1. Here FRET efficiency 1/(1 + (r/R0)^6) of positions 59 and 227 (r between Cβ atoms, R0 = 30 Å, to 0.05) has been calculated and equals 0.60, so which of P, Q was it run on?
2. Percent of Cα pairs over 16 Å apart, for residues 43-98 alone was computed and gave 38; which structure, P, Q, did it come from?
3. If mean count of other Cβ atoms within 10 Å over residues 83-90 is computed to be 14.0, which of P, Q is the source?
4. Consider the structures P, Q: one of them gives 13.7 for mean projected area of the Cα convex hull in nm² as calculated from the coordinates. Say which.
5. Where does the value -11000 come from, among P, Q, when helix-only ellipticity at 222 nm (-39500 (n - 2.57) for each DSSP H run of 4 or more, over all residues; to 500) is the thing being computed?
Structure P
Amino acid sequence: MKVIALADLHYNIPRCREHVQEQARAVCQKGGDVLVIAGDTASTEIHFFEDALRLFQDFPGRKLLVSGNHDVWVLAAEDSRKRYEQTLPDICRGHGFEYLDAGPVVIDGTAFVGTMGWYDYSFRDESLAVPLRFYEAKVGPGAAEALRRHQYLVNGHGDVTEAMKQITAIWRDGQHVRLGATDAEFTAEQAGKLQRHLDEVAPQVQQIVAVVHHLPIWGMAPQAEEPNWRFARAFLGSCCFGEMLDRQPKVRYVLAGHSHWPHRGRGVHAEYINVGSGYHRKHEVEVEL
């Protein structure tokens, strides 16, 4: 079985569109047994998500997809939870994709399980000593000091150093995602759902492929030293997903996206692979099962 994995198409971004169209033509022409898109297909305006899926209508095999954080970015009056649980799976069905966030798929004795994943700040760089409230607000201390709506994070607190104020990063999920839960709560929901899916399929199959948009192990995160990147690392994933997957010996591959940083490495049982697509260049990964 040949599996082709893509990720981070970001089809709503104009500079990405031509690259995605070229990639889709090549993938459909090459063909395979299974196509997997590991999140961040598009973003706020939902028609771009549909437009991207339509590019793969001629792919000859099964088509699977998980959401990414950008896929649940919404406008002010919308709800990310509704988009995640209703709108995106409906669109996937309409374009021949199976939505792994909703349930596992078994193909010729191989189970595919998947989740958008999320983050609970277990990846945060403790050496920065940035207080937790800044991660919860998704704003670095320097940005918080400069922005009136976030100055409450700095004013009246005696724990913000001048070094921390060099961190000016803003994680845009804070402006565009409305899930009705804290990051830690939503991460726990996602982990619980993935565990149920693993428990459901493991007795039935010989091997499992897991697809998690956010990074499931800390070692997949880029190891940049610049303070803004070190702060942003907290939003790249959660250790709970890797710990769970490492406990299941039938998991053979774990496919991810999100960081735009290519990675291949071994876990306890599985090979962990990040597709590594960025905004300026798209990549795909092929695995044989």
Structure Q
Amino acid sequence: MNSTSISPLRWHLKKLARRLMILSSPFLRGLGHDRQSQIRVLTYHRFGYQPRDPFCVTPKDFEAQMAWLARHKRAVSLEQIERFLRGEIDLPSGSVLVTIDDGYQSVYDFALPILKKYKIPAVVFVTVSAIDHHEDAEPHLTWNQVRELASHVTVASHGWTHRSLGKISVEEMQVEVMRSRKMLEQKLGTPVTAFAYPFGTLADFSATTATVLQNSQYQYAFTSQHGAITERESPLNRFYLPRIKVEGGEGMWMFRLLVGGGLDHWRLIDQTLWKFQQSPDRPAV
């Protein structure tokens, strides 16, 4: 397992902060924010049993979450999100898109059987150069596994080498986004329209990254900024789409509330403490 376990103190403080945010969300919404919010995009990373790793969700918890989405008919596909953003269709309030970043082996081993079981139309954003490479403690997907994933879910780009687009030159950005898209399209035979920014903090995307992605034939890009997608997203804002991270070690009551907007206001943390997320050895998020 590619462990990003944190200290017990940091773990408990982070869980306390997320619980407080969720429990205060009815008050924050009562101030008049986000009344037009409709759709939320959930972010997962790895699956397994690593203790105190916020990026790792147990298969048992993931199955309970997917079963809940299926039972309540909340899960939608990337294609539906795209059509919604273009104004072609309406989607029910509370609809959810499931996304998984990085492309680790546990996506194939644990997540895929559950997604298939509950017919959840997820998106897997893969770091393309890491496919078939196994330097990390947890191996990445193989191309054969990516092809099998692509027959059940959407596979899209998380860059070529998982570098922050906001910290490299325009020429390097073009390589990251073009090379990854072309390789995926060549190997899978399907168009790649969506990109998820590595890390996804305010330091990792900008008007320049949006322009590079748009010029590289992407239609949508997802950040790690919390919040909901609204029907009034402008064409440019489609390159800054928000997502909500699902963490390990949290109960179903928290999952149900974050799907309903309980962590939308975590974006206040995203927008004020983002510089503290810029350590050079930070894990893939």
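Only the coordinates and a few stated rules stand behind these numbers; no lab work does. None of these values were measured; they are calculated from a predicted model. Cβ atoms are built from the backbone, for glycine too; each structure is taken alone.
1. On the way: P: 0.10; Q: 0.60.
The value was obtained from structure Q.
2. Working: P: 38; Q: 53.
Source structure for this number: P.
3. Values: P: 18.0; Q: 14.0.
The value was obtained from structure Q.
4. Numbers: P: 14.6; Q: 13.7.
Of the structures listed, the value fits Q.
5. Numbers: P: -8000; Q: -11000.
The read-out comes from structure Q.
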